[in-house]
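J.: Several structures are given next for inspection.
Please treat every number below as a calculation from the coordinates, not as lab data. Only a predicted model underlies this, so the values are computations on that prediction, with no experimental measurement involved. Cβ atoms are built from the backbone, for glycine too; each structure is taken alone.
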Structure 1
């Protein structure tokens, strides 16, 4: 049984406003960003007006779908909020950019202001909003430089990780990165909670003429600071990432991942795809030490030993890797004789995956097939830790709908962002475009908690631990568990602070004193759990 749509709100404006970033917190709140030029209606009495050319906004919706607050990013040019990351205190971090129209530019976020400069035409901005939507700080991490920000991650300690495109020279505090004028690099910078640069890395150099692929890269950061740089790369040659190089490419563009540890050392690189133009569109970590990618490919694509085949039209894929080693574990294709795409991915702590996208005609994901009711239908589906397709939920409007943003929260809610044309039907909820039957609007919606029955077969059993309490420099002793079992340690707020393969001794060095829960997940989905104290 699929979860139900519990609320849905349109982002009403002409021209259309499309959601650009989505976040959700453990309390069930949803945060969405987008850009607008004309007056934008986000709720009763909440109408935003651009203060320059194109402005951006963040809106917070409560678990009931009611608008809680809005915050506007404004300047003389084009402002964009590309990434939102919610924290456990009810705040949200944002990554934004500002188009520099005659430097210096004054950029405003709510009541805060910043003078932005750059060697190119775009400035990168970082900020944090508190639980009431008030800016706590607004910074330009690399003033006057040519490094454009693409994505942002935050670890459990509040450190920020920024990735993007490097052209020329960029300075982050006392750290400087540089490339020749005819080249692009990808960069990754770690900033402490006060904004000071801890380390900076660059890699993957390609000639300027091949720079197109640099503008759609994603970053996923674990609670303990491992960073996964996800992008689609030219078939080669590509420059190295520290001591790590990408495997040979298969076609024009391929999906690629590079892992860095919390100290900035590259650990492994993985690349996959087919002979055509392949793209990776989103990525997420689950609570059991796996990394999931959603990709787009034409024809066939190979990921490790997994070969995924489509009908020759645009197809989507969910590919799951071991986050520790980069080894591909399994993949599932999403196909249709018309078109099919997966653009969003999320995961829960038990290792269930959720994907979002759209399809036309008859869509097939794993062993499940379903028909569209109009043009393109938006679709959200669950996939088990072993790759079995569970429930499927879709829109049923007469025109085109698409879901391309997806986030999971610990209470079991899924936040969904997308677009629709004319009228959209999400369960018994109807949305109507402000621009009429042929106009598009963005939407943000919520699916209800995953039905409890879907988890009943894998209720967690007890797990014997020793010693308990355990010292901060010690290790947990564990019983013998099935081969391939993964461990996840979570703090009292539900944040995953350590993952890894099950072993007789599981090290806890670096884990702060406090109350924790460890969960063991076997390859067949069986669960064991226990609480312990670090002192």
Structure 2
């Protein structure tokens, strides 16, 4: 059922007198309204009537009747809740208003009346920067600026953009706001509150378009050849082309690209939020996100906002071509990530949100020895690394595992004071992985290094001199760990160019068949239990004497 608002009744005699005066000035006032094409679009709220609208917001109570005639209201006694009423701006009370630069990042520049001011975080930390109409805000590479108006409307100016604050008036009793900004280049995202007790007319113009809203979230950008792109995330936006006054009403999830040459303007759908997987705990900073291939997307936009903070005050915001986006270096903490796909027209889609925890400090050490895939004898194995974040480091956490996922580490040392470690127990021959993390002053660890693999080698067999008789030739050597195998070669020369015996055994000896008297050489090659084949031992000479 429609809700209606009753018009306030006045005492009869005073009412008649008032009407008489209004009739005399109605025609002149209406002519004045018709000549002026600038109207404030007022949306009626709870408790409104034409009388109290006039009383609260207009400069003259006589405008009550004029307002009724101007809008052609069907019922002089009732106004439907939410009715949009046109009010000539010249009839409205006007108050001084200002805007506030609430946050910046990177290089931001202000221009007004031939004066230029370069801002940085130091300026923002010590001063409240109040902006007046006529101010131009310029952001450079990696620069961001957040502006808030009296009514709570906010805008985020992206990097490499230029925005002019043309007008922001507080009208009527102060609850009406009339805001106009012009985007000369780059991209701006605006959020206008939808309040039951206030009215905001908000317009973003470019060289070719004007986007008008009341209570919504939308983006405007100036693209190639000055084409203006309007994208609607919440609510509705009316986009007008300056050249021929063509108008289009955009709903949530729609966009339009306006230029001076297109014959027909039409809405396009925003690309949906991209679907991607990402670990909740991120242990690198900067970090990168690889998005799935999407034939409709030519690039992506990444925005990073501290957890629970204002989305219009990101600490990072950047668009890239391709499907890999990379952050800047950010502090440890919790963050919201907003990722949007960008289509071939340059239209930015609906953002996907992903919450993460960055745990990148203290930074992971730099692994020294053993190096990646190094082969090492157990008795020579010493683990060494170098601090990378020494000021925040109080110790180290070392893990060694037989698998790269470290599900069941065989060495787990959670607190080590120095940058070197000697094994307390031996390791069997085979492949292992090791990694190290730094500990902060509270002995909380930072991220681990990327795992590095190494191989523990079997010791070379110690071949000793043997007594050899023709009737029982047996080659022997010290046994190594269980599961090892040995490959034996016998040659008539020290360079093993004339090998006449080549066998593999699991025993630490090799019986030989009858051999002719003479000088020979044999060598052993160890094969670890995981199949790794080591290098040959040095050749060991022996003699088979004559009977």
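J.: Given that distance in nm of label points 7 Å out along Cα→Cβ at positions 195 and 475, derived from a single structure, equals 9.4, which label among 1, 2 identifies that structure?
T.: Comparing all candidates, it corresponds to 2.
J.: Continuing with the same structure: For which of the structures 1, 2 does the calculation of helix-only ellipticity at 222 nm (-39500 (n - 2.57) for each DSSP H run of 4 or more, over all residues; to 500) return 0?
T.: The read-out was computed on structure 1.
J.: Comparing structures 1, 2 by Rg/Rh (Cα atoms, Kirkwood Rh), which one has the largest value?
T.: Comparing 1, 2, the top value of Rg/Rh (Cα atoms, Kirkwood Rh) belongs to 2.
J.: Assign the value 12.8, calculated as mean count of other Cβ atoms within 10 Å over residues 403-410, to the correct structure from 1, 2.
T.: The read-out was computed on structure 2.
J.: If you don't mind, there's one more thing I want to ask. If you rank structures 1, 2 by mean count of other Cβ atoms within 10 Å over residues 267-274, which sits at the top with the largest value?
T.: When mean count of other Cβ atoms within 10 Å over residues 267-274 is computed for each of 1, 2, structure 1 gives the biggest number.
J.: Follow-up. Work out which structure the value 7 belongs to, where relative contact order in percent (Cα under 8 Å, 6 or more apart) was derived from one of 1, 2.
T.: Structure 2 accounts for this read-out.
J.: Can you tell which of 1, 2 yields 3.3 when distance in nm of label points 7 Å out along Cα→Cβ at positions 283 and 299 is derived from it?
T.: Computed on structure 2.
J.: Can you say which of 1, 2 returns 2.8 when distance in nm of label points 7 Å out along Cα→Cβ at positions 155 and 251 is computed?
T.: 2
J.: Continuing with the same structure: Output the label of whichever structure in 1, 2 has the greatest value of Cα Rg over 2.2 N^0.38 Å, for residues 43-178 alone.
T.: Structure 2 gives the largest value of Cα Rg over 2.2 N^0.38 Å, for residues 43-178 alone among 1, 2.
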